[in-house]
Structure P
Amino acid sequence: MSGACVFCVRIDQPAVLTETPSLFVMADKYPLVPGHILVISKSHRRCHAELPEDAVPELWAAAGTVRRFLQETYGTAALAWENGVLGQTVAHAHLHLLPVRAETLPPELDQTPGVYPAAAWEAVQACYERHGGYRLMDLAGERRLILDEPAALVAVQRWLMAVTGLEWAEGDWVRRTSAEDVFETERRWTAWSEDERNGATRP
């Protein structure tokens, strides 16, 4: 554990929504959009490609739970995104789950230099070993790796703006969320989890 790492010490961070043996889930403290949630490694790792093999299914099961929550409470699909060292603001493995207005990845991405399919997790690990970092996006079972190539970054950026309503300015995303959005995500999670435990049916 690193004493300087905010995800290790977890001081002044949103509440843990749920956890597994290797991971914990919380609302992003500075959400890009309402409903922005993180799946974070309990052990201090630079990215999820460093997870032991037996923890990878655990990662995607946790992401699946968050996706179900976002679909049922925010009414949207969820994009899983990881800055695997590249582009990180916190040097600790964390997967972003973002509500998006899209059901599939755009097919034109596959013709963009610097974007590669990654159906198997081994491709993510191999990319990390070869390049020392990666960006990963996963939507509805479609997974792509994005390297630091300008065409790839611009194509993904444009698509993200279209499906989230976000804007990009001066090298960063423009956030229009607040602490109230974090509290609302936590409130919805609490209500949703209670319904799950009680076996409530949803329309």
Structure Q
Amino acid sequence: MTKICIVRHGQSEWNAKGLMQGRRDIELNEVGLRQADKVAQYLISDKWDVIVSSPLKRATKTAEIISKVIGIEKVYEVEDLQERDWGGATGLTHKELDEKDGGVEILGIESWEDLKIRGIKAFQSIVKKYPNKNIIVVSHGAIIRAILEKIAGKDMVIERLKNTSMTIINYDNNKWTIELLNYSINEDDKVVNE
């Protein structure tokens, strides 16, 4: 069995302002750096073999902090783990996007279905490359939600993933299962599911 802990990256200034970052390469803010350290301190209690990350700075920095704490030397980047391409909506809030005329096609936003296909393709390549390993994958909110919806089927809709939330999935005999969903570390350093 391959076990994957999916971690959403730590907070950036754009997260704090509620702006859609997409492919814009925004760095972690001070809160995000602390969040990454907290999740790393939690993850140190298990054995992890590999860390894989989106190539965007907010994800790679989160992965680097985790790797340093848990003692894994290298973070491997996977291009297809990048965030949803928000096209002309990059930098907008969700409310501003809802008020725009033209919708997804005119703004050039990556479709939800294309995002699911890209995300599951990335995960399939990861489990093929690292079979029967315990893997940490650091990525982004929309693509993580898309992957989880693809795994769980149409009955599951994931609304929001907090920064540095953790989800555990397993891959065994060509089947994906979700073990834990959207757990995060609160201000009191307790792991909670919200």
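Using distance in nm of label points 7 Å out along Cα→Cβ at positions 13 and 181 as the calculated read-out, with 3.5 as its value, let me know the right label among P, Q.
Of the structures listed, the value fits Q.
Ranked by Kirkwood radius over Cα pairs in Å, for residues 21-84 alone, which of P, Q sits at the highest value?
Largest calculated value belongs to P.
Computing relative contact order in percent (Cα under 8 Å, 6 or more apart) for each of P, Q, which one ends up highest?
Q
Quick check: 0.85 is what I get for FRET efficiency 1/(1 + (r/R0)^6) of positions 69 and 173 (r between Cβ atoms, R0 = 30 Å, to 0.05), calculated from one of P, Q. Which structure matches?
Answer for the origin of the read-out: P.
As an exercise: Cα extents along the principal axes in Å, calculated from one structure in P, Q, equals 47, 37, 33. Which structure is it?
Clearly, the read-out refers to P.
When volume of the Cα convex hull per residue in Å³, for residues 45-116 alone is calculated for each of the structures P, Q, which structure yields the highest value?
Largest value of volume of the Cα convex hull per residue in Å³, for residues 45-116 alone: Q.
Where is distance in nm of label points 7 Å out along Cα→Cβ at positions 53 and 125 largest, in which of P, Q?
Comparing P, Q by distance in nm of label points 7 Å out along Cα→Cβ at positions 53 and 125, the maximum is at Q.
Matching task: 0.25 is the computed value of FRET efficiency 1/(1 + (r/R0)^6) of positions 5 and 93 (r between Cβ atoms, R0 = 25 Å, to 0.05). Pick the structure from P, Q.
Only structure Q yields this read-out.
Supply the structure label, taken from P, Q, corresponding to distance in nm of label points 7 Å out along Cα→Cβ at positions 133 and 149 with the calculated value 2.9.
Working through the options, I get structure Q.
Bear in mind these aren't lab numbers, they're just calculated from the coordinates by the rules spelled out. Small disclaimer: the values here were computed from a predicted structure and weren't measured. Cβ atoms are built from the backbone, for glycine too; each structure is taken alone.
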